[in-house]
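Following are the structures in question.
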Structure I
Amino acid sequence: MLTDPLFYLAAIPAVILLGLAKGGFAGIGMLGVPLMALVISPVQAAAILLPILMVQDIVSVWAFRRERNDRVLAQMLPGAALGIAAGYALAAYVSVAMVELAVGVITLVFAVQRMRAAHDAPAAVSQTWAGAAMGAASGFTSQIAHAGAPPFQMHVIPMRLDRDTFIGTSAIFFAVVNWMKVPAYAALGQFTPGNLRAAAVLMPLAIASTWAGVWLVRRVNPASFYRIIHILMIVVGAKLVWDGAAAL
């Protein structure tokens with residue numbers, strides 16, 4: 001794998017997309033695993049990318065460490081833990097394709113609705129029960145189909161947090177979620193020496209692309225930031241619908 005040019009043709013753009021996502025362009029990183037799955041199995045791709053994501057999390061959390069919404073994190077993280085546990089326990093019984101299709105359709109509807117109403121709708125208040133439920137949905141879809149971003153965004157975007165608070169809250173949430181997923185991947189025997197070596201080779205690019213994402217997102221007009229996120233949600237939602245429908 002480490003000497004296969006096809007592996008790098010898929011892995012390099014995948015890692016760059018993940019870096020840009022961790023830098024602030026939330027959602028686009030979900031295209032990373034499907035890209036690598038063109039040349040290796042999706043499970044192996046996810047296992048290689050998880051250590052990379054965890055290092056990228058360190059960069060994004062450090063870059064936005066002063067901007068976060070503690071109320072959102074307190075509401076969503078306990079639910080995420082339950083969702084991850086449920087995803088691991090039910091992995092043998094839940095179709096990844098159905099999860100992708102359902103999340104994709106909901107994401108598309110939400111993104112289109114928000115783009116139409118973004119300027120008129122008042123900022124939503126974070127409700128404890130909704131935060132716990134969407135945290136669980138994010139943890140579950142992250143464990144089952146590596147699609148944790150849409151549920152998180154569907155809960156947080158209506159609050160209309162400022163750009164850096166949204167990014168910082170997202171960075172901390174998914175940094176914790178990724179650590180929660182480590183025992184499941186270890187139990188599945190996915191942290192093999194080969195997978196870890198592949199992750200180590202890609203790590204410098206992962207760190208550089210994350211800093212590039214931070215640099216770029218801070219130069220985006222805050223008024224345009226959510227419009228970009230909505231567009232990325234439509235792209236990701238369409239990709240999930242395509243993948244889910246194709247696999248059924």
Structure II
Amino acid sequence: MAGSAESKFNIHPMDQFVIKPLFGDQSLVWYTYTNQAFWMTLCFLAVVFFFVFGTRHKSIVPGRFQASVEMIYSFVHSMVVDIAGREGLKYFPFIFSLFLLILAGNVLGLLPYSFTFTSHIAVTGFLALLVFISVTLLGFFKNGFKFLSLFWISSAPIALRPILLLIEVISYFVRPVSHSIRLAGNMMAGHAVIKVFAGFAGAMGLGAIAPIIAIMAVYGLEMLVVVIQAYVFTILTCVYLNDALHPGH
């Protein structure tokens with residue numbers, strides 16, 4: 001009986017994040033098509049379908065899909081203008097694509113038996129490095145060595161400027177780390193908690209009222225978190241872009 005009870009509560013919340021091959025043997029090489037690659041492909045197709053279907057019948061009085069597409073477009077457009085200025089609109093397609101990829105990946109990850117690829121540092125780290133390298137190169141390309149003025153706080157007292165310089169340099173190079181871990185950590189934590197409560201619900205059977213209520217509460221919170229995390233990642237990208245375009249304090 002004790003062994004049976006232990007097996008019921010044998011919960012492995014991190015198993016849902018394991019990358020597995022979909023075809024062939026179980027070895028992973030660079031060309032292996034995995035569950036992560038499958039859900040990234042599905043994410044891409046979902047975004048394309050949503051925007052193509054939402055804009056196929058353009059009308060002055062938009063329907064639900066067209067209104068949703070226009071709302072998302074206007075939301076990101078306003079974000080870029082408010083933070084980086086109208087000069088930042090040159091890079092709107094990149095920022096908009098980034099927002100859609102993360103948002104769609106987060107939302108699809110809430111589906112049963114899905115795979116949340118935005119919970120992996122390999123994905124979020126690549127996106128964060130892409131943003132970091134892009135805005136750094138853009139900063140030097142647009143401003144030359146004046147871009148380094150981003151690290152020199154001229155408004156601070158002269159004695160504090162070397163210390164602030166060190167702090168600014170460290171914080172700048174930590175950006176891709178915090179940028180990626182914030183998204184991956186939040187996605188992983190929420191899904192792991194849901195999995196734990198689901199395990200308790202399955203083990204308790206008919207008496208699993210409390211775990212089911214907890215699952216509903218956490219799932220409702222996750223529906224909000226997936227949107228917020230996509231927004232946070234995108235708005236930080238806009239902030240970094242603004243630093244590259246206007247490095248002066």
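We did not get these values from a lab; they are worked out from the coordinates using the rules stated. These numbers were taken from a predicted model, which means no experiment stands behind them. Cβ atoms are built from the backbone, for glycine too; each structure is taken alone.
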I have 4.6 for distance in nm of label points 7 Å out along Cα→Cβ at positions 98 and 218, calculated from one of the structures I, II. Which structure is it?
I
Taking volume of the Cα convex hull per residue in Å³ as the criterion, which structure among I, II has the greatest value?
II
Quick one: helix-only ellipticity at 222 nm (-39500 (n - 2.57) for each DSSP H run of 4 or more, over all residues; to 500) came out at -24000 when computed from one of I, II, so which one is it?
II
Output 26.2 (mean count of other Cβ atoms within 10 Å over residues 146-153, calculated) maps, among I, II, to structure I
Using relative contact order in percent (Cα under 8 Å, 6 or more apart) for the comparison, can you identify which of I, II gives the largest number?
I
